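Before anything else, here is the set of structures, which you'll find just below.
Where a number appears in this text, it was derived from the coordinates with a stated rule and is not lab data. All of these numbers come straight from a predicted model, not from anything done at the bench. Cβ atoms are built from the backbone, for glycine too; each structure is taken alone.
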Structure P
Amino acid sequence: MVEKHGVFQGYYFFHHLGMDRHLREQFDGHPLYQRTAEFCARYDAAAFDPAYDSLPLEFFEPMLRRVFAAPRRSLYRKAG
């Protein structure tokens with residue numbers, strides 16, 4: 001499901017790029033085909049809806065600043 005997720009997700013935007021939105025059909029018959037298509041329909045499709053009611057990016061800025069202010073683990077920081 002994860003390996004081919006991009007191909008399945010492409011159903012919602014490939015046609016805007018001049019690509020075949022039905023590229024996922026090559027996997028029809030695979031045991032996880034339906035599960036992957038349903039996952040993308042349920043969780044990915046809304047991300048491509050320009051009318052989706054979402055919060056402005058500024059809303060998330062304080063949260064991101066807190067997360068990135070003090071990295072817990074990093075190869076760029078000595079363990080302490």
Structure Q
Amino acid sequence: MPIATMTSKGQVTIPKEIRDLLELHSGDRLEFTFEKGGRLVVTPVKKNVDDLYGRLFNHDRAALSIEAINEAIRQKFQHDGQ
């Protein structure tokens with residue numbers, strides 16, 4: 001069972017084994033809840049689409065028109081359906 005030590009600032013490093021198991025990365029959020037008997041439960045907060053806003057932006061890439069986007073989607077579904 002992995003064990004972590006709290007620093008004088010109240011910080012705890014989550015052991016790598018646990019980070020890998022929960023697929024945690026820098027910047028991920030965690031929720032802390034208490035259960036009866038004093039058990040602490042740490043749960044990764046699920047990401048929503050708002051958290052991804054701007055992550056795919058590339059200022060060197062030209063923007064696509066709505067028509068071009070719709071055509072790319074149409075082609076993708078035609079190829080996947082065959």
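Thinking only about relative contact order in percent (Cα under 8 Å, 6 or more apart), which of P, Q has the largest value? Each step should come with its number before you reach the end.
Working: P: 25; Q: 14.
Once relative contact order in percent (Cα under 8 Å, 6 or more apart) is worked out for each structure, P has the highest.
Who wins on mean count of other Cβ atoms within 10 Å over residues 3-10 among P, Q, i.e. which is largest?
Working: P: 16.0; Q: 7.1.
Answer by largest value of mean count of other Cβ atoms within 10 Å over residues 3-10: P.
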- Which of P, Q yields 17.6 [Kirkwood radius over Cα pairs in Å, calculated]: Q
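Between P, Q, which one scores greatest on distance in nm of label points 7 Å out along Cα→Cβ at positions 43 and 67? Could the numbers behind the result be given before it?
Values: P: 1.5; Q: 4.8.
Going through P, Q one by one, distance in nm of label points 7 Å out along Cα→Cβ at positions 43 and 67 is largest in Q.
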